[in-house]
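Several structures are given next for inspection.
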Structure P
Amino acid sequence: METRKVYKTGGSTYVISLPKKWVKRNKIKAGDSLVVTRQAGTLLIEPGIVEQGPWVVEIKTSEVPSKEALKRLIIAYYLVGCATIKIRLDRDSVGFKESARKILDFLIGVEIVEDLGNSITMEILLDHQRMPTPQALRRIHLIIKSMLNDAIEVMEHGDEQLARDIITREREVDRLYFLVIRQLKSAVQYQQIAEKLGIENQRDSLGYRIVVKSLERIADHIESVMRSYLLLNAVEKKPELRELIKLAKSITEVYDSSVEAIFKKDRLQAEEVFQDLKNIKVHHKWLSDQLFKGTVDVSSAIHRKSILDSLGRIASYSSDIAEIALNLSVEA
């Protein structure tokens with residue numbers, strides 16, 4: 001933290017000096033314009049143009065230990081806002097190139113614009129205003145809601161094809177998750193970008209970060225429910241899951257309500273979620289206690305327990321989302 005004296009010039013203008021290190025890091029020159037944003041009792045000063053040009057990085061595969069490491073590195077650069085990624089294929093060009101191409105399935109807005117045999121160039125072609133963060137979160141929510149409703153349909157009618165479709169949909173949630181993380185990292189750094197992304201206050205970015213991670217984990221657990229169901233269905237064809245279905249319906253309603261409380265910043269709706277979760281916990285515990293008391297064989301019981309555990313985790317993440325909704329509803 002630094003302190004700066006305020007000087008008065010011209011009778012009505014107040015002036016402070018800027019930290020030299022900050023000026024150099026942001027390449028500020030005499031005559032440049034800065035953006036000043038008022039936030040409650042503070043002033044936020046940013047460079048006049050935060051997007052001063054594409055950020056280009058180069059990766060040499062000779063310095064990357066494995067193809068999986070290359071994937072992780074590409075994702076890392078994507079998340080921190082890189083615009084162009086150049087990959088120099090110093091070894092195992094076919095294997096590393098194949099690994100780089102596979103990452104396109106997970107990242108929105110990434111295109112390979114150049115392939116020269118010994119190098120490939122990826123461009124991240126994203127416009128902040130084409131999909132604001134709240135809109136991306138809403139899209140994730142709708143995908144998850146459809147996954148939950150269809151999962152209940154699967155458990156009621158034994159549609160294995162629909163179960164596999166639900167598992168496939170989880171990938172789209174991952175793609176949107178990475179996009180939102182990239183957006184939030186930029187929003188935290190620059191208020192100008194936060195406004196373009198539909199984030200009214202930069203403090204909300206932390207809440208959204210927790211929310212989107214909770215949504216991604218919920219999608220993972222829905223996928224787990226469907227994989228466990230397919231294993232269970234192989235052991236006992238069209239198993240009777242009346243109580244699990246009842247629990248899943250209750251959790252779906254609570255999940256939907258928790259996310260809507262985020263969009264509305266509705267404190268009362270968030271409080272209703274907490275109350276509903278109390279009944280869900282009681283039902284969940286009763287089902288867990290009953291699981292190994294019946295005549296179901298051990299293999300079936302294990303798969304049912306896996307479904308029950310994942311449903312419980314979805315309820316827990318819904319509680320986390322409601323807590324963030326409560327926090328966002330309180331004005332600073």
Structure Q
Amino acid sequence: MKILVTGGAGFIGSALIRHLIGESEHSVLNLDKLTYAGVLTSLAEVADNPRYSFVQGDICEAELVARLLAEFQPDVIAHLAAESHVDRSIDGPGEFIQTNVVGTFTMLQQALGYWQSLSAGRQAAFRFHHISTDEVYGSLGEEGLFTETTAYDPRSPYSASKAASDHLVRAWGHTYGLPVLVTNCSNNYGPYHFPEKLIPLIIIRALAGEPLPVYGDGSNVRDWLFVEDHARALRRVFEAGVPGETYNIGGNSERRNIEVVRAICAALDARRPREDGKSYAEQITFVADRPGHDQRYAIDAAKIARELGWEPQVRFEDGIARTVDWYLARGGLVGADPAAPLFDRTAGLKG
């Protein structure tokens with residue numbers, strides 16, 4: 001198949017593209033604006049593959065999207081392009097509304113016109129796959145899991161913008177018949193993660209000898225999903241998922257934030273001990289909680305396991321070890337300014 005991936009230079013998008021080029025015969029067109037978190041070197045291993053191509057551009061540019069659809073003739077649109085950081089959405093929600101809501105609307109409108117131009121057979125085979133987050137469901141108490149029928153209750157500008165885009169996608173499916181798929185995933189982690197997120201930020205700051213900030217008392221719970229497991233799930237959904245359906249994708253790895261940070265510290269203690277012999281956990285510092293911090297997310301991924309045969313393969317402890325090893329192998333992190341950007345969009349990991 002031909003697959004148009006939006007946001008393919010991002011963390012999850014690049015993992016999906018590496019998987020598709022390395023593990024399938026599909027062809028991929030990557031459309032990415034290359035904002036601060038778009039890292040082309042995350043795709044260096046596939047950049048020269050004849051089944052891969054890249055276009056720098058904005059999903060809000062309707063004419064560009066229409067032209068790419070007409071030229072590339074995709075069988076699948078895997079729509080990942082999004083602003084995705086909760087803290088940034090609190091400080092500057094406008095970009096999240098523009099990219100996540102207006103951008104998704106633009107993609108849907110152009111995809112609809114393209115789909116309507118296809119033959120009946122190609123229309124039946126086409127999929128618009130919208131990749132979203134479990135944050136749209138709000139916050140859980142100590143018990144319970146998010147299912148595909150959980151009512152939406154977004155709590156941040158980020159999750160509200162993703163909830164809006166989810167609703168748009170389903171509306172285009174119901175109203176116009178566009179064959180849509182929606183997946184909502186738990187927290188991803190792994191190699192190539194941009195260092196504004198918890199796990200890479202903790203690794204980098206630990207190696208730099210800086211305090212390791214943990215919001216509140218560290219009791220907030222997330223379900224962690226190794227990004228390569230997520231890539232396999234996405235492929236499985238757009239290859240075999242039923243149009244109009246939603247599939248939750250989780251890692252079956254609930255952890256309190258403080259447990260995640262301590263696991264990273266333990267992995268670093270084993271691989272690169274501090275010169276003073278103390279644990280990196282000595283650097284943990286509790287800081288004021290962020291506004292509206294959801295207490296717990298947890299995914300019930302039984303549907304995708306039951307209907308599509310996907311389950312996560314990477315245990316959390318193994319995934320953390322692989323992630324820490326990846327950052328250590330890049331070098332240049334010890335003594336680096338943890339406030340400085342780790343990645344350069346085109347030159348790759350700094351250091």
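Values in this text are rule-based calculations from the coordinates and carry no lab data. The structure presented is a predicted model; accordingly, all values stated were derived computationally and were not measured. Cβ atoms are built from the backbone, for glycine too; each structure is taken alone.
Brief remarks follow.
- Top of P, Q by mean count of other Cβ atoms within 10 Å over residues 149-156, largest first: P
- Structure (P, Q) behind the derived value 0.10 of FRET efficiency 1/(1 + (r/R0)^6) of positions 21 and 93 (r between Cβ atoms, R0 = 30 Å, to 0.05): P
- Which of P, Q yields -21000 [helix-only ellipticity at 222 nm (-39500 (n - 2.57) for each DSSP H run of 4 or more, over all residues; to 500), calculated]: P
- Which entry (P, Q) yields the derived value 19, 42, 26, 11, 2 for P(r) over Cα pairs in 10 Å bins from 0, in percent, for residues 205-260 alone: P
- Comparing distance in nm of label points 7 Å out along Cα→Cβ at positions 69 and 317 across structures P, Q, the highest figure is found for Q.
- Relative contact order in percent (Cα under 8 Å, 6 or more apart) - structure with the largest value, from P, Q: Q
- Structure (P, Q) behind the derived value 45, 30, 14 of semi-axes √(5λ) of the Cα gyration tensor in Å: P
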